[in-house]
Structure I
Amino acid sequence: MTSPTIVGGASWRAFVVGTVMCAIIGVATPYATHVMHASYMALDFSAPAAIFLFFVLVFLINGLLRSVATGAALTSGELLVVFIMMLVACAIPTMGLTAYLVSQMAAPFYYAAPENQWAEVLLPHIREWLYPADPLAIKWLFEGLPAGEAIPWSAWVMPLLVWASFLLALYFVMICAMVILRKQWVENERLLYPITQLPMAMVEGEARPGFTNPILRNAWLWVGFLPPFLIGCYIALSHYDTSFPPFEWFTSFDFFRGAGRIIFRISFPMIGFSYLLSTRLALSLWLFSLVTTVERAALRMVGYEGSETIGPYASSGGGPLLGPQSQAALYVLALFGLWIGRHHLKQVVAKAFGRRSGASDADEILPYRTAFWGMVVGLVYLVLWLHHSGLDLWVAALLVVVSMATFLGVTRIVAAGGVAETRAPVPAATSIMSAVGPEALGSSNLASLGMTYIWMGDIRTFVMAACANGLKLTSMLRGRKRPVFWAMALAIVVTLVFSVWATLKIAYMHGGANANRWFFETGPCLPFHYAVGVMKTPVGASVNGWIFRGIGAASMSALLFMHLRFVWWPLHPLGFPIASVWLTGHLWFSIFLAWAVKMMVLRYGGAELYRRTRFFFLGLILGQYTVCGVWIVIDLFTGKVGNTLFWI
């Protein structure tokens, strides 16, 4: 799809509005998650909070301003910059970072007990500057403040500043990497970026006078908007009045005598995003999921499941066999992306060293020289910080390399495949522990690796992917784009500060034990349960794990070769690395529905019918995220708790 060109964007008005929106996201999403237990609005790459707030801003606030005076309304370019800031913001306040950062800094000390032996085995290896030193500050975080006590902010200042230095360096490296790859992905390879298509459609025509944006007059949009909106309202009302029959979204059936299970679940946003894909890519996403489900069941049937106790989050990414298989495929995908862009990367490096180069960085938010050397310095700082936190230097360097490969591979899947709900099959630390073996790492490395799950654990959203989508949106802007970097940086800092403040305040006022259980109990403890287990009974690297890594790498290489060499080859390789991830098992049916409908539309209606029906599927996305946002606002005033409408 050709994007229209929009003049301007990074004005002081855009920065002010974007900052306010980021502050709202930083406070509201932790509150909705931990206090209201409402719909998740910043859990995944789709950034529902950003889309909902953008809908309110574009169609309500900006519409009112435009009806008063055209000059008072934000321009399309300014709106895009605001959305980019919100998109980046949504990658931080809950699943992306803060929910884990606050709880996991304190969890090993609060949950240490004689039964788990954390105090003897784990805690001596955790550096004292990584956590608050006041035992009462840790206790009250989970149990709430006693009457008359104040929040112990001073106990958190130094450890949070230390973590902030690492996190800001990490995010800067991510932005630099995406700046270097933007032209290759957007202009040379022309990746689809499905997640950006809704905000792009929403700002088209904003320069016209009057209250109504042209997209609001598109009947297809509203036909798609209504089903998720009305169903969401029904689910919300059923939480207020239990006489409403429950609305069932989920069914499944077992096969191979219970060894395998196929799940059928409807996700309106995933149907919408998948319709924007090529039919070959959509086919591969759902087909590889089914094939991997059968593979897992067949291995169970013959009793070949692997004896390795795989680390945190890997069991839901495929287990001790399919997890390494999928993760190896992800690494191959990341390397493939660098190899296919090698000519562009050579030009970037030449420009960074001051040599003559054909690569122009006029359309980038950072000069290539700044991006390249900024990334190099940032990576070195990350390695040194991790080494100082307790990792051996070689482990720290390996962790940074593996983490960057993981981030890069998942980001490419999100950018090209529009898979709004996914994550890496195996986190970087788990991958290293499995591949090298806990015995070779030793207790200090294992304990320190446990703390890395704060930023590289259950990564269902992160800044690199948000930045990639944001840079795609900058391709619509004409004029100076350098200020967009400062917009992203401002969004990161504002959201980080407000989300940490909000999460700490919520935990101390309400008690972290009463907040979201995953973020304050289950999730923070998983890495340390595993670390202590392998510290007490260390084992070597799993042979079976390496066998399946070889299978995954070879299979992915073969798929990439066929994809590049033969036009008739029907399978896109992008679906293979995430086929074993549990989220894909829940989403495959929605992708299948979108694929089947698009096949029929293209066959019987052609490209013209596809262009018209595209707005129906954008409406599915907008409808679900709008109804979730609307009911969070309603529940805020009514005091309703636990009104979760949609899971994914």
Structure II
Amino acid sequence: MNFRFPCAFALIASINVGLVCGQEAAPADADTKITYEDHIKPIFRQHCLSCHHQGETKGGLALDTLQAVMTGGSSGEIVYDGDYEGSRLWQLIAHEDTPVMPPGQDKLPDDQIKLVAAWIDGGMLENSGSKVRKKKINNLAFSGSAGGRPEGPPPMPETLPQAVPVLTSRAAAIPAVAASPWAPLVAVSGQRQVALYHADTAELLGILPFPEGVPLSLRFSRDGGYLVVAGGEHSAHGIAAIYDIKTGERVIEVGDELDVAFDADVNDDLSLVALGGPQRMLRIYNTEDGERVFDIKKHTDWIFAVAFSPDGVLIASGDRSAGLVVWEAATGQQYLDLTDHKGAINDIAWRDDSNVFASASDDGTVKLWDVVSGRAIKSIAAHAGGVTGVAFDHEGRLVTAGKDRRVKLWNPAGDLIREFPVMEEAVLTVAISHDGTRVVAGDWNGAVLVSQSENPDAVESLAANPPPATDRLEKQLEKLASIQPEFEVAQKQAEELASRLTAMVQQHTTLVAQRDEKLAAAKAAEVAKAEAIQRAEELNAGVVEQSQASRDLFDRVVAARLGDLASTDGQTLTADREAELAELLTRIAQMRRERLALGVTAEAQQVELVRLQTEAEALAEPIRVAEAAVAEAQAAVEQFAGQHAAVVAKKESVERLVAQLRQAVEDAEGG
């Protein structure tokens, strides 16, 4: 393995800070260009060039020319223009990382450190005539992600086992906690078991047995539907097992190690499992049949941390001797070999976008790595004595845990947001809830604390080794009894609100039916009126026509009478015409009577029409009032629905848990 740049400074001979070798750095004001020749090289000459010049390049590093500084050492670049905080050179002279420069001495004066930072941020100009280069941009900017979220409600336990495999008077050290990426669910490692808790209520939801030994690693799958558990017994055996979160069923088991498995993870599509441990081999397994796909043998010490990138393309692994490597998941080919850490790699966490991951080390730092450029874009001096755990939330914030007994929250740029109450012993593991509102940490004494992110003093405790099923059953029965009155009140109120809504709807329906009935009758009256008027008009036209015909017939009757009345034919003709005229006059009289009757009918229908329309209009206000009453009743039902559903869900949840605990007790007694 190549010497890393930080090691070069560790080899630098001690130089008295007060000794000046050559010219001093020129002072700079706000309007002065900060350049290598005028300001930075004199600092290097004073403190560094005795070991880092073209004739003697400790760690492959020379600082006596700008080109040499930009080239870096045997481990790569040490300065990044426009990003002094991400530059390894500044991190060491500012004592933000180890080994510090100068070794064994106080750090450089603040004005010199600020000068180096201003030079890097200003584009690392060589001299006063140099032009500013285009700045490289760090990949720290992050706006949050919902990638990997499952469709529908996120998975939560439904029918988990409740039996406690191991009962102890106190919990042992807590090697692992984990939080579901999408649900209020927390997993806590115990002795031969993993306890699952509701993150918001701290309620124990179930227990996953791990008879192989101690679960040393817990990682949720990307969709939150499965939990990967790695562990075993030291010097005996180790495995990784995957559990279904809803049922607690162990769906697959991989590995048959001769020693414990320290860490394991599953990729985004649940097809591969990566496992690491004391064998110093990163093993990749196929979840379809549990067969090993390949081994990776680069690590020279125990592999403590293994993590797939969220997109499943890469795997990062870290070991006890500070080895940190990124691999191509599909082929096992090395992608990056990262050598900046000086202590064991205890944990690895990826940001949601797969562009950045964090490594937690015994050297006291958390480093954020840009996998595109292959460099550390931020080194956080997080915990004195060593960082034991690190985790991202969906906004890119980090939580860290350390041997200094502290838990800390950092923003996406790596700046400290807040610290949480100091725990009794070294904190071994940390996680952050799916919504970023709670931080979970476990320590060497077996304490597991859940703190609110915005209110660190609001703390709840979780048990890694819960009490037996009999004790929990008794408490749940008490809880169920306490819920019953609340449930009955809520049920009664829900029924009353539903009954009132039904009554309001019925009243509204009746009024609308009455109005519609009257409007339909009014329509019929209007049609009848129109038909009567039309028929009267037809009869009137007929009367006119028939009256003209009657006059013509009357004239013929008169002519017949004035004709030959002596003859029989003449008399017969006259009689026929008189009869025809009489019949016509009778028909005209009937038409006139019918026309008069139709007029009366039309007037009656008009009266009925006006009455019905008036009555229908009179129903408009009662209907409006009824509609408002329905809306009010509906709103009351909807407003109470959530509260009622919550009470019902709480009762059903406790009933379900009671049933599971009873089954666990019966199984224990039967066994």
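Please treat every number below as a calculation from the coordinates, not as lab data. All values derive from a computational prediction rather than experimental measurement. Cβ atoms are built from the backbone, for glycine too; each structure is taken alone.
The value 0.93 for Rg/Rh (Cα atoms, Kirkwood Rh), for residues 294-373 alone was derived from one model only; which of I, II is it? The value was obtained from structure II. Of the structures labelled I, II, which one yields 19, 55, 25, 1 when P(r) over Cα pairs in 20 Å bins from 0, in percent is computed from its coordinates? Source structure for this number: I. Once relative contact order in percent (Cα under 8 Å, 6 or more apart) is calculated for every structure in I, II, which label goes with the largest value? Max of relative contact order in percent (Cα under 8 Å, 6 or more apart): I.
One of I, II was used to compute Rg and Dmax of the Cα atoms in Å, for residues 198-309 alone, and the result was 13.7, 44. Which label is that? Could you put the intermediate results ahead of the total?
Values: I: 21.2, 68; II: 13.7, 44.
Going label by label, the one that fits is II.
Distance in nm of label points 7 Å out along Cα→Cβ at positions 214 and 598 computed as 2.4: which structure among I, II?
On the way: I: 2.4; II: 10.8.
Working through the options, I get structure I.
When mean count of other Cβ atoms within 10 Å over residues 486-493 is computed across structures I, II, the figure 21.5 traces back to I. Tell me which structure, out of I, II, gives 9.7 once distance in nm of label points 7 Å out along Cα→Cβ at positions 126 and 510 is calculated. Corresponding structure: II.
Suppose you compute helix-only ellipticity at 222 nm (-39500 (n - 2.57) for each DSSP H run of 4 or more, over all residues; to 500) for every structure in I, II: which one lands on -12500? Walk me through the numbers before you get to the answer.
Working: I: -21000; II: -12500.
Clearly, the read-out refers to II.
Structures I, II were shown, and FRET efficiency 1/(1 + (r/R0)^6) of positions 110 and 342 (r between Cβ atoms, R0 = 25 Å, to 0.05) at 0.50 was computed from II.
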